[in-house]
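Each reported figure results from applying straightforward, stated rules to the coordinates on display, with no laboratory input. Computed from a predicted structure; not experimentally measured. Cβ atoms are built from the backbone, for glycine too; each structure is taken alone.
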Structure I
Amino acid sequence: MPVTMRQLIAFDLDGTLIDSRLDLAHSANILLHHLGARPLSVDHVGDMVGEGARVLVSRVLTAAGVDTDLNAALARFLEIYDAHLVDHTGLYPGVVEALSTLEGHAALALLTNKPLHHTERLLDILGVRHFFFEVIGGDGPWPRKPAPAGLEHLISAAGASPQTTIMVGDSMVDVETATRASARMCVASYGFGRVDVDLPTGSLVVDDARDLKARLLEAITT
C-alpha cells in the first residue's frame, strides 16, 4: 500500500507573515546616525531585506557610504533592533486566520534568514509561535536561504515530500530555495520583496495576506 506523504507549508517571516519594514529601517537609521551618516528611506532599506542581518547591515553601510568594521556595526544593529523589535511590526491582516485553519491540514514551519533570537521573540510577542512545529533562523545549523538544506530538513522532519511541500515567501531568495529543494512556491506579492522571474508551473501568487487561507487550503486539498 503506498505511503501518503504529509503536507508541509514552510513560511518566510519578514514580508510574508509580518510587516517589519518600519522597525528594520528605523533600527538601520539609528545605526547610521551613530556612525555620522544620513538616513535611508524605508523603501530603500526594505529592498535590502531577505538575506540575513549581516547582509542587510553590509548593504545599509554601502548605500550610506560608510566605511567601518562590519562585525562591530552588525553587533550594534542587533542591539538596536532588539530594542525596537515591535515598535511598529505586526502580522499582516489574515495571517492568524490562515495559520489557524491550515494547521489542521498541514505541518507548518518557519524558515527565515532573520536571526533566531529575534525570530523567536517576534513569534512569541505576536502570539503565533505555537503554530509552527519547527522554526529555523538564519544563524542556526542550516545555511541561510537560498541554500535548500533548511527546507529539505523541514520536509524530512515533517514526513513530507518536495511534491507535498509549499514554500511561502515574498522574495527571489524564497523562490530559489523552493526551486532548489524541488518544492512548490507561493509568492506573497503583498510583501516588500521582489520576484521578477517566471515561476515554475504550479506556483501560486497571493496579492493579499487575507487570501492566504483560501489559496493555500485549496492548493493542499485538491
Structure II
Amino acid sequence: MGDAIGEMLPSAVGVAVSPFPIVAVVLMLATERARTNGPAFAGGWCLGILVLGGLVLLLSSGAEASDGGDPATWVSLLQLVLGLGLLTLAVKQWHARPKQGETPEAPSWMASLDNFTPVKAAGVGAFLGSINPKNLILVTAGATAIAQTGIPAEQQALSLVIYMLIASVGVLGPVAIFFALGDRSRDILDGLRSWMTDNNATIMAVVLLILGVKLAGDAIAGLA
C-alpha cells in the first residue's frame, strides 16, 4: 500500500492547494450559517472525491490496471491524456493571471454565499471536489495511480480514503481553525482568503504544470 500512497500523493497535494475551494469555505465561515454551512461544504467536498475516486477504482479493477506489477498500457495512455490536459489547464491559468494592479474576479456564485442552505453548501462542495475540470483530472489520476499498483481491493479503498484526507486538508483546515479558535480565527482566515484570491492563477498554473509533467513523464516511461 505504500507504493499506492507514494504514487497518488502528488495528485492529492494538487487537489489540497486548490485556492477557490479554500476561499469558498472561508467565506462560508464568515456567514450567519457558518457552523452548519462550513462543515456541510467540507463534507460535500470529501464525499465528491470519494465517489469519483471510487468509480475510477471500480472501472480500473474491471479493466486490469496492473500488468505484472507495472501499469497496463491503457493506464499509461490515460496518464498521458490526463497529463496533457493538466498542461493545457496550466497554460490557461497562467494567461488568466491578473495584471499588475488588477483585482482578481471571484466566481459569481460566491456573492450569494450568505443565502446558501447546508444542502446547497454540500452540493457546491461535492461539485468542486469532483466534477470541476481540474479536480476531475487530478482525482482520476490519483485513483488510477492507486489501481495500477495492483494491491488488493481493501487496500485500494483505504488508500483512497487517505487520498481524500490529504486532498481535503485545504478545506478541512479552515473549518478546524474556525471551531477551535472561534472569533479569534477571523484574522487568520481573512489573511488566508486574501492571499489565495490574489495568487489563485499563479498557484494553480505552477501546480498543474508540475503534475502535468509528472503524469506525462510516467506515461512515457510506462509506454517505453
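Can you tell which of I, II yields 32, 20, 13 when semi-axes √(5λ) of the Cα gyration tensor in Å is derived from it?
On the way: I: 31, 17, 16; II: 32, 20, 13.
Label of the originating structure: II.
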Given a computed value of 48 for relative contact order in percent (Cα under 8 Å, 6 or more apart), which structure among I, II does it belong to?
-> II
Structure responsible for -12500, with helix-only ellipticity at 222 nm (-39500 (n - 2.57) for each DSSP H run of 4 or more, over all residues; to 500) calculated and labels I, II on offer = I
If you rank structures I, II by FRET efficiency 1/(1 + (r/R0)^6) of positions 89 and 153 (r between Cβ atoms, R0 = 35 Å, to 0.05), the highest one is I
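Among the shown structures I, II, from which was the value 22.0 of mean count of other Cβ atoms within 10 Å over residues 9-16 calculated?
Considering all the candidates, the number was obtained from II.
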